[in-house]
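Once you scroll down, you'll see the structures, which are given as structure tokens.
Read-outs throughout are calculated quantities, based only on the coordinates presented, and are distinct from any laboratory measurement. Every value quoted in this text rests on a predicted model; they were computed, and no experiment measured them. Cβ atoms are built from the backbone, for glycine too; each structure is taken alone.
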Structure P
Amino acid sequence: MSEISRLKVVFDTDVFISALLWKGTPHNLLIFAEKGSIHLYATFEMLGELEEVLNREKFRKRITELRTSVNELMMGVISLVEIVIPKKKVKCKIENNRTP
């Protein structure tokens with residue numbers, strides 16, 4: 001597939017967690033990245049957050065069940081993503097304006 005026609009994609013941490021630890025749509029998207037069908041991007045900050053979340057207690061059992069490690073998962077992700085360095089950082093605050 002030509003570089004021009006590949007879809008450019010950014011996963012947030014939740015999508016990476018789902019893709020790495022379970023089956024389903026996020027996992028299928030990760031397979032597309034492995035095959036070169038999509039182009040996956042991440043920042044160093046995003047990868048750091050992913051590693052921190054993967055190291056949480058609640059994921060240890062699942063990672064063990066998959067017979068892998070956080071290090072192996074991170075190396076796999078790093079091999080798939082193109083690291084980008086943002087020119088500008090933007091802070092945003094999301095407010096919940098829902099009424100009970």
Structure Q
Amino acid sequence: MASSSSRPGRAGTPAVSSRTSGASALIEHGRNGWLFDLARPDGFHHALNAALLDRSARERVIAAAKQRVVADYDTRVLAGRMKLLYENLQEQRHALRNHS
């Protein structure tokens with residue numbers, strides 16, 4: 001999910017997505033992208049207009065999206081999280097073995 005949903009931020013493209021998609025876990029409406037409700041077609045229209053017609057909002061949103069991608073989904077960040085996960089799992093495994 002994070003990989004495909006973070007692509008617009010990495011590419012410098014504003015993200016517009018429905019609230020029901022996986023992207024809604026990454027996008028904060030109006031901050032680093034725009035979300036809309038599928039039940040309200042006017043919401044898509046407003047989100048798309050903001051992304052296409054409001055230059056200052058678009059630039060602000062793109063900058064925030066890039067910042068979020070670097071902070072949360074950069075390869076080094078993800079590798080560090082994975083390393084920590086494996087270290088924690090090793091500690092738990094070791095503790096279980098010593099407890100038995």
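As an exercise: relative contact order in percent (Cα under 8 Å, 6 or more apart), calculated from one structure in P, Q, equals 26. Which structure is it?
It must be structure Q, since only it matches.
Identify the structure, out of P, Q, from whose coordinates FRET efficiency 1/(1 + (r/R0)^6) of positions 28 and 60 (r between Cβ atoms, R0 = 25 Å, to 0.05) was calculated to give 0.50.
Source structure: P.
Which structure, out of P, Q, was helix-only ellipticity at 222 nm (-39500 (n - 2.57) for each DSSP H run of 4 or more, over all residues; to 500) derived from, given a value of -21000?
Q
If Rg and Dmax of the Cα atoms in Å is computed to be 18.6, 64, which of P, Q is the source?
Checking each candidate, the match is Q.
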